[in-house]
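These are the structures in question, set out in turn.
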Structure P
Amino acid sequence: MATTSVRRSSSLNSHLHKTALGVFLFIVIAHWAEHIAQAVQVYLLDWPLPQARGVLGIPFPWLVTSEWMHYGYALVMLAGFIALRKGFTGSSRTWWNVALGIQVWHHFEHFLLLMQNLSGLHLLGKPVPTSLIQLLLPRMELHLLYNAIVFVPMVVAMILHRRPRSADRDAATCTCAVAFAH
């Protein structure tokens, strides 16, 4: 069993790294698009927040209100950052680690929300599950912020990974780097 997971991790960070990063990026952008659509619905279309549910939340309203779904997405993000980390080297690894660190906190916040939802005990007696930073920022805006501050270093890491310095290219275990004609 351990050998299989080591092989899978090795594959994800070698010959499958570029594909896995593409799938991961697609998932992240799709999620980002949902939050942006919700913000457009609120700020540009002037929809009341309960009706502003993004794109998928219109036909499937439970997606917006399910703490399990939000926690599951945060967990998938965390797992993706961890699983794909070994494929990064040098400065791209540093930026990936920054995104991972922020995602660890974001995951913790969603875990806190899920535990409040399951227990019925809400932070500081609030009427709904509330994250720590949500005490300072409304939930919709907070999730836009979280997605942005995870996304930016993630994209910087991916760009540096695809266009590495020669020392980082030599240390790479994958074939993600763009080949340049000399």
Structure Q
Amino acid sequence: MATETISASPPKVSRLNGAQHKLWLNIFMFIVIAHWAEHIAQAIQLWVLGWPPKQALGVIGVLYPPAFTSEWMHYGYALLMLIGLIALRKGFTGTSRTWWNISLGIQVWHHFEHLLLLVQAQTGWHLADRPVPTSILQLFAPRVELHLFYNAVVFVPMVIAVVRHMRPSPAERSAMLCTCALPARA
């Protein structure tokens, strides 16, 4: 019986969290920061410029209002965040993985809230008989403020994770499969 040598390329997840981790992490963080910029623009429109909520749509929403009002767009971003946090997770080690996991856990809930909003938008059924799609925590806080809060509590541990990932301890550095770490300090 002849033995076959099977040479397969490593799975995409391995490359994603190995040689390509830095590239994909940078792309992911660019998307996250661009999303933050939209929330900050909306906050400035509301609280600095005094625009009415129906006009304070962020930059993209002002240029193309259906993008802001689409639950599909909001859900798509929440799903993209969840996928990015899961897909890039294995590239993190030690304390950076702990912080990344915290961000991931919070995003699971944030994603659920957006899924609930999407279902309501698609079915016409609204939580607590509200006139518009409403998330669970939106029963207690206005939507704009709530989403600023959600994005902050996902973003802060994510940034801590990235900083710790770029500045790992010697033990964490030896366990890393990627090239994200900055040169070790003398």
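Every read-out reported here was derived from the displayed coordinates using simple, explicitly stated rules and does not represent laboratory data. Here the structure is a predicted model, which is why all the values come from computation and not from measurement. Cβ atoms are built from the backbone, for glycine too; each structure is taken alone.
Numerical summary
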| read-out | value |
| --- | --- |
| Structures P, Q, by distance in nm of label points 7 Å out along Cα→Cβ at positions 70 and 102: label with the highest value | Q |
| Label whose coordinates, when Cα extents along the principal axes in Å is calculated, return 68, 53, 30 (choices P, Q) | Q |
